[in-house]
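Laboratory data are not the source of any read-out in this text; all were calculated from the coordinates shown. Everything numeric here is computed off the predicted structure, so don't read it as measured data. Cβ atoms are built from the backbone, for glycine too; each structure is taken alone.
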Structure 1
Amino acid sequence: MAEHRRILIVAEADIASTQLLMQVMRAAAPFGIDAGLVLARDWTSSLLPGAVTPLFARCADPAMLPFARALVEAGRPYLYYLDDNFWALDPATPIGAYYRHPSVRASLDFFVAHAALVLTHTPDLADALRRRGARVALVPTFFRFDLIAGIEPEASDEIRIGFAGSPGRSADLALVTDAVAPVLAADRRAVFEFIGATPPGIAAGERVRFFPARPDYAAFIAFQAARNWSIGLAPLLANASNRSKTDNKFREYAACGVAGIYSDFGPYPAVVADGVDGLLVADGGWTEAIGALVRAPDRLLAMRRAARDAARRRYDIGSAASAWARVVSDAVDGFPAGHLRPMSLARVRRRLFFQPLLGVPVRVQAAYRAGGARLVAAKAGRWLGRKIGARAPQ
């Protein structure tokens, strides 16, 4: 049996990236990885054993910085995972403004520069991380096919054209806004469905449907698979942030047997066999690309089958987990557990009692920019509810 390395994943929120990270780390158990998860706000253990290596997932909150500093001061290694170029986000957006804030930027820079190893997926992001002093390893993307096993796609005579993503993707979706009306006019069977984000200027109607985002990744993928889309849309604006994106839309659409149409930018030229398992389009080519597939049902069916076959060949989670385990194990083995002493997290909190408060104004500012006073109040209410719940007798 392989020697196990104990990894504690520390994440700021239970978002899709966190859930995907846990999928592959749990799949790495047969290869010697014993992974657990704790959200930063719930990290209440008073002791970090010497045999446990933290893996911070996308952490940049100034409230987390004391723990990274304490690990470095104690000579304890930690790993870091990042799948987005936070430095390149548009500062005019709420999320971009958050990651541009000086205290957040300083925290992010410290995390990546002092990590024993930073795990990421794309060469472009790897280069950006190395410019900030990080030691970087590329790890493969993957898909858990059991999440869609047994799901029966909804029977329909419609040609469903879909998009699924986070609410922050509206700017990218603007690339397809002008295609919606012509496609709907050209074929009465065409229907557009948008999950989580909507194109600017497009309203719900008889053949335009909107669905809310689903924060649980397994539920999100199951719902997407059940919609029985023929065509999936993956628009990306040509900017520095999108250049570092992963190929998530290709692997999700392809795994669900959807023929995707992808911007000829970022991760997609490297993974899409244009005209075989998907289409690559330049800005302005969306109407023709969608129409070409709608008008050619045999070509569309062949592309859907080819996409599913490509996903099966490339994204097996077992193969990916083996590669992740080798990278993580090599990094951890560089710091033999027998020489690492436990670290008191309670002592870190006592020494740096006021440091976590630095993150509060940053988060309040970000919430206000995103949704005004109402969103600030809602987030404050959720925080208070968690605190009351944590103190309630069990």
Structure 2
Amino acid sequence: MHKRGFLASIGGLNILLLGLVSMLNDISSEMIQPLLPLLISAIGGTGLTLGLIGGIIEGLPNIIKVGVGYFSDKIRKRKRFIFGGYFFTQASKLGIALANNAAGLAVFIGFDKIGKGIREPPRDALISESLPKEKGKAFGMQRAFDRGGAIIGSILALVLVILLSSKFKQIDLIKLIIFIGAVIGFTSLIPLIFVKELNIKKNKTKIKFFSIIKNLSKPLVLFILIASIFALANFSYLFFVFKASKIFRGEQYILPVIPILLYAVYNIIYSLTSIPFGKFSDMLGRKKVIITGYGLFAAVCLGFLFANSLSSYVVLFILYGLSSAMVFGNQNAMVSDLSTKKLRATSLGVFQAVIGFMAIISNIVAGILFDLNSSYMFLFGALLSLTSVIVFMSFGKYFKKIENLE
């Protein structure tokens, strides 16, 4: 599809507008995310606190996605859920800036992630329906916009730290940056106004909510099980950032800069490679790209066992970004491939709910292991990642020919 034709179509314009929404939201979010480990530490949090909050960040939104996806499919509406979710997220970020203890921080982060859970299944379904023959490209574009916003947000946070670090105490500076990010987040609602609902006929066949699993294809159920193993390994970025920042504990000026810098490196790589890996999965198959991403995450975990310098952490965050670009957008695309049109948002919701539940378990276990010895946590991640690779390859014959189940 030529660029001119792409932008002239409703589907192409939707992808562009939803990408801009994601970018603006992520400028806001990613000004906040790299500073959360320092904020958690400043208010007395431990490794288990990191795990609990990481579980909320990675897991809570996904738990509620199955219900949202189901109701979005039922009424055949996407935009109202997307708008409501983004609005709820931006309002919650203001609370994060005001939190003074771990409990309050966890509550507002929870509200923030509920907003994410409300918006993502209908948004992903609308992305899939907007470019039905190029879903890998569509999800890759969305991820690229998303990560592009993360890059801008990280740079903004870095500039603010450098300009304002001499004028504020560290915790006050962190909260100020979070507040500014929350205000910026409300601009993400503007392009969303122009997104168009697609004319999709309502389902004549009624699917009862509690019989959803029975209506999913067997290959999809198998893939969800495989992805769940990886989800147990894939603990929050908070641990990676916190581990890397520990080598600069004695240097108060540079300390806030390190997590932002490393997180920016991660997001730059993630953004630049999301579309290419999406296209590769369209051409070569989802399985090969996803398996490579799983294996690369295992290598990152093993690398963190030995890293002890800024340069080594930069390399590891580059690999971490590559792994994420290979896995996350393409997992959604594969779920879309394996789902029927009438249950596409529901299928994405089920997938993300299962992954979210596993993420909560993963992060709690990771937090406990981190408090004992961070090496145990990274070994845990590496071993489970390699297990997901072996299982996926063992059942590869079930995914040799994937057709859209329209």
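Ranked by distance in nm of label points 7 Å out along Cα→Cβ at positions 105 and 177, which of 1, 2 sits at the highest value? Each step should come with its number before you reach the end.
Working: 1: 3.0; 2: 1.4.
Answer by largest value of distance in nm of label points 7 Å out along Cα→Cβ at positions 105 and 177: 1.
Using distance in nm of label points 7 Å out along Cα→Cβ at positions 41 and 225 as the calculated read-out, with 3.1 as its value, let me know the right label among 1, 2.
This figure was derived from 1.
Consider the structures 1, 2: one of them gives 19.4 for Kirkwood radius over Cα pairs in Å, for residues 97-240 alone as calculated from the coordinates. Say which.
2
helix-only ellipticity at 222 nm (-39500 (n - 2.57) for each DSSP H run of 4 or more, over all residues; to 500) computed as -26500: which structure among 1, 2?
Working: 1: -13000; 2: -26500.
Source structure for this number: 2.
FRET efficiency 1/(1 + (r/R0)^6) of positions 161 and 297 (r between Cβ atoms, R0 = 35 Å, to 0.05) computed as 0.75: which structure among 1, 2?
It must be structure 2, since only it matches.
Quick check for you: by distance in nm of label points 7 Å out along Cα→Cβ at positions 57 and 313, which of 1, 2 is greatest?
1
Suppose Rg/Rh (Cα atoms, Kirkwood Rh) works out to 0.95; of 1, 2, which structure was it derived from?
Source structure: 2.
Once relative contact order in percent (Cα under 8 Å, 6 or more apart) is calculated for every structure in 1, 2, which label goes with the largest value?
Comparing 1, 2 by relative contact order in percent (Cα under 8 Å, 6 or more apart), the maximum is at 2.
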